[in-house]
Structure P
Amino acid sequence: MKLRHTIALLTLLLVLCALYYGVQHRREQREAAMRVARKVFTFEPEELQRLSIDRIDGPPCVAERDETGAWRIVEPNPTIAPFQLMWERVAANLAQLMNEHTVAAQPGDLGQYGLDPPELVTSGQTQDGLSFELRFGVLEPTQRHRYAQLDGGPLFLVDKGAFFELNRSLTDLRHRYLVDDREASLLEIDFAWIWGAPDEEETEEMRPDIGAESIAVIVRRDDAAAPWRITAPEEGPANHATVQALADEVQFAVSLDFIDNPEDLRDYGLDPPRARISVKDAASGRRQTLWLGAPDESPDRSGIFARREHEDAVLVIDPHIITLLPGTPLEWRDRRLLTRRVTDINRLEYSTSHDAFTLEKSEDGNWRLTAPVMDHVNEFAVSGFLSFFKDIEGDAFVEGVDKKTAFEEPAARIALRFEDNAEAEILIAAHPEDPDTILAVQDTGGVVTLSKAATRMLLTDSENFRSRELLRFIKADVETLAFTFEGEDYLLVKRHGQWRLQAPESMALHNQADVHTLMDAVNPLYMTGAVVLETPDNLDIYGLDAPVFDLEITVGEDVPPKTLHIGAPTPANPDERYTRTSERSGVYRISQEVMDEIREALRGIH
């Protein structure tokens, strides 16, 4: 093909592409122009200054924008807080409303279209003074559109979805939450019970004024990730989970119903109210107050009456909130012995009258038993103790205890050093006047009672951290098993993945599974307790000079064999036997069940 032909074809292609895109552009312009022509209104949502929604089954809802552009309700009650997002949504849908089809330029009988009276009237005014009234009727026969009429003009159709977006009730348009900003975390809660009518048993001197507040409980935190702290009636760490449960309830609760024109607040237990909850959030920092009243005893719902400050309406909210309120001024105090995070600790020294140990955190964040020095430490036991220690809490606070006297000779002392070099001490002792009651001093200095179960868990000793594992091996690596049982010598050798009995020659192995049962009986092998930590010269007192079971396990040429020796039953407990292994020095106790499993496995050799 000649060059000029190629150029001509390229030119033609460019011309065709230009024509195509030109046609497409003109079509898009026509469609855009048609959409604009079909729009019922020419204003933008933000230009709406006043908006009224008058439904056939409810009172008119009227709102206006203030100087900041936010909506405020003016009818039916100016104290009703608006749901800003919903008003903006209605304004946006109204500004984008489309005339799907003009039915009649001069409609006659409006009643046949459901426009006399209308099901919904939406009226408003823009910033430049434009006023309008839009009426909506019934669905047309195809059930896809509704009849509508603007300012008494032509009858036209609108999409039924658009009607749904505009047909909002007062419940949809009002703020239904207990706080102004549901997305902002609470940083302060100020709670107080309020005195109502006095009890008959109260004397005149005991009766506070009706409506007077009890001692206020105030909790604060620096940010949403920080722990809660009590600042009144006294300083100290708060029970984070308990306070956070109330914070979440207040922040995310939704009103179940509203009474907009209460005749007498006494009917709802709100004059005086039963309790007050004041909060501050991370967004505005403004104080917001909720008053709690009497239970709602309506047969069709369960709730409690409440009222937000600066609003006339009575709310019905979930009664669960009552279960989260403190019964006493100190109920929200943190009753845990360790109120700081366990990750803040870098050293723990534990001591009793008969034992002591020290746990230290290494640079890699792992805990180590540094005293006493042990060759075999049970890391799981260390982690378990710390896990329990960080969660244990007292049953109740005890006031008026002379700590110097009560904890002069504690049953246990736990000295803590934290990452910031702060130090604290936790003490456990019996109550000086009631030995059956156990007291504990928190790391903050508070005194609490401790349950017997928690006390037993805390009164530990260093031996509990010693590893109880005596023997462990990988079964797949085992090449030979040489053992003596009841005076008979046995040798099992693995060849090509199969076990063969080489001794005694008069016997045979009838089941491969029996070898695995034998290995499972001693792998892993755990002690029930230690007898002596160093292997003594005299083993006959343990029956280990002539064991009832001797085992040697070979796992490779370059690896020393592992051995196990099981001796006599212990005199104190016939369900235990003495044992020793090549894996650690000393004599230990194991369960008799190990011997029973070994005996069962050897039944397959005969």
Structure Q
Amino acid sequence: MAKVTDIVLWDKPGERVLLLGNHAIARGALEANIAVFAAYPGTPSSELTDTMAAVAEKAGVYMEYSTNEKVAFETALSAAWSGLRAMTAMKHVGLNVAADTFLSAVGMGVEGGFVIMVADDPSMWSSQNEQDTRVYAKFAQVPVLEPSSPHEAKEMTKYAFELSEKFKHMVILRTTTRISHARGDVVLGELPEEIKQAKRKFGDFKKDPSRFVDVPSNARRFHPIILEKIEKIREELAECPFNWIEGKEDAKVGIIAPGLAYSYVKEALAWLGVDDVKILKLGTPFPVPYKLLEKFFDGLERVLIVEELEPVVEEQVKVWAFDNGIRIPIHGKDYVPRVYEMTTRRAVTAIAKFLGLETPVNFESIDEKYKKVSAIVPPRPPSLCPACPHRNTFYAIKKAAGPNAIFPSDIGCYTLGLLPPLKTVDTTVAMGASIGVAHGLDVALNGVPGEKETKEKKIIVATIGDSTFFHTGLPALANAIYNRSNVVIVVMDNLVTAMTGDQPNPGTGDTPHGPGKRILIEDVAKAMGADFVEVVDPYDIKATYEVMKKAIETEGVSVVVARRICALHRVGEMRRRGEKWPIYTVNEEKCTGCKICINAYGCPAIYWDAEKKKAQVNPLICWGCGGCAQVCPFGAFEVMKEGE
């Protein structure tokens, strides 16, 4: 079976293949003859980034895992200024990180096509908020393309580059989790010769301070140009191949559906058995093409707008209708929920209510049955993997800091330290916020230097991942050191960007194009002037605990780097090499049933045998870290055999 990375490079125009939405976008970028791709991985956009990394060398594309989204944006933007086709990708909250450059650079325009792929996460399956990128785009006056299927995602990617170059304006390709992570039929197009020959493309930057230096005098000139340009783009989008009107021309009822909502609307109408409606399928939720609205509204008596999250299309349509004296009822968020992702059920419910019909099934009765089943089946919360080094680090932190310490944390696998029995995550806000929050708590609870002697010291231990440390932890660390904070910062260095798929980062030194220069976290902390810096191996719990105690007792900013490769990554590599690892078992004669291994440590490979009143190890998921043997006060955990 062919690998996805091979399929994405297939020189087989017309071939129909099954691809993930993110893989389809990668293919679209290659068909568009992309030259530069830069991104920081973030679910649900990560597969696009990883696919581009895998094929970059074979396609002659420069690809980098940037330290954060702002840096990635600037890398790709500069390439577009130099006349190359460039792309950056991020999840919705990543656009917040890139926003400073994003909002300021709009007026400067581009030379080569510049596409910003942003993957939103309605229902927050792996995110801390539910923001709608279309609102950002409207604020910035940047057009948005929104696909309704993986194939359309590929085709839209190519169109986005063309639109960007035609108007010398950046373009957002907005997906959602359901598009990025859905699989569908994709018809392959032609690959450019440069891509097939792996020929690197180089640009030419032409100096123009009046354009590329965003001082106030230039910025004042940019703003009206941006507004004029977006109206020209609005006119262009009336002929966009991803916008169309379908259904009965003489229908009195209309439905407007942008992006993936169109697919849900079609399914809902089929389920309801309704065909006497007119549908406006919108692939461009901003700016909505007014000329298409004129044609669509002709003869209609009422309209429903079915869109996910914010009423971005609804507000544009209602303003246009008011300005043009159209007084028919236009509904949207009064029927369609403003929170969480669109589903077939939601589309059916909204359309049925709008048309005065009964839903084909009684959803409320289904909900009641589900509640009964849920009451029987116990919940299964997520957990750190077996042998995860973070578990050992958290265990040592909690033991050293005591129950009254405060534990600000960050975005990553280690956020799962929130759950019992570890309970060593008290705050999580955004990438890099753990260090800033820790400093703020120190100021609020312990006072500023000079006052601290008069107060009982509150212990504050922040945890942050290695990739996150480089992403946005550095400024906060500099701030804490500069302002003489009294906190402990533990960098959970598992040598990969684990949560989003084992991507490299500056702490690993790896790049898609071969070895880069590795940056050691401890060297950075020392250079910044941290008062205490130590590196520990979390698999040695006693040594980790002792270093944590020293860090807590040190006045000032202490940085502890807990370094051990991600267990999932390690086991995967060992399996590929045919190597084995130790598997532990419980010596029942030594086990007293104290449950420390379960109630304090919490490895998912350890479970309680209620009949024997003993702890047991599931050999299928024991990955041999030996933490259980170190935690047990009675030495009940012993090596049973080597795992495969």
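For which of the structures P, Q does the calculation of relative contact order in percent (Cα under 8 Å, 6 or more apart) return 7? It must be structure P, since only it matches. Among candidates P, Q, the computation of distance in nm of label points 7 Å out along Cα→Cβ at positions 297 and 313 that gave 2.6 used structure P. Can you tell which of P, Q yields 0.00 when FRET efficiency 1/(1 + (r/R0)^6) of positions 89 and 505 (r between Cβ atoms, R0 = 25 Å, to 0.05) is derived from it? It was calculated from structure P. Each of P, Q could give helix-only ellipticity at 222 nm (-39500 (n - 2.57) for each DSSP H run of 4 or more, over all residues; to 500), but the derived value -11500 comes from Q.
Looking just at FRET efficiency 1/(1 + (r/R0)^6) of positions 329 and 417 (r between Cβ atoms, R0 = 41 Å, to 0.05), which of the labels P, Q belongs to the structure with the highest value? Biggest value here belongs to P. Looking across P, Q, the calculation of P(r) over Cα pairs in 20 Å bins from 0, in percent that yields 14, 25, 22, 21, 16, 2 traces back to P. A value of 13.0 was derived for mean projected area of the Cα convex hull in nm², for residues 169-304 alone; which structure in P, Q was it taken from? This value belongs to structure Q.
Just so you know, all these numbers are worked out from the coordinates, no wet-lab data involved. These numbers come from a predicted model, not from an experiment. Cβ atoms are built from the backbone, for glycine too; each structure is taken alone.
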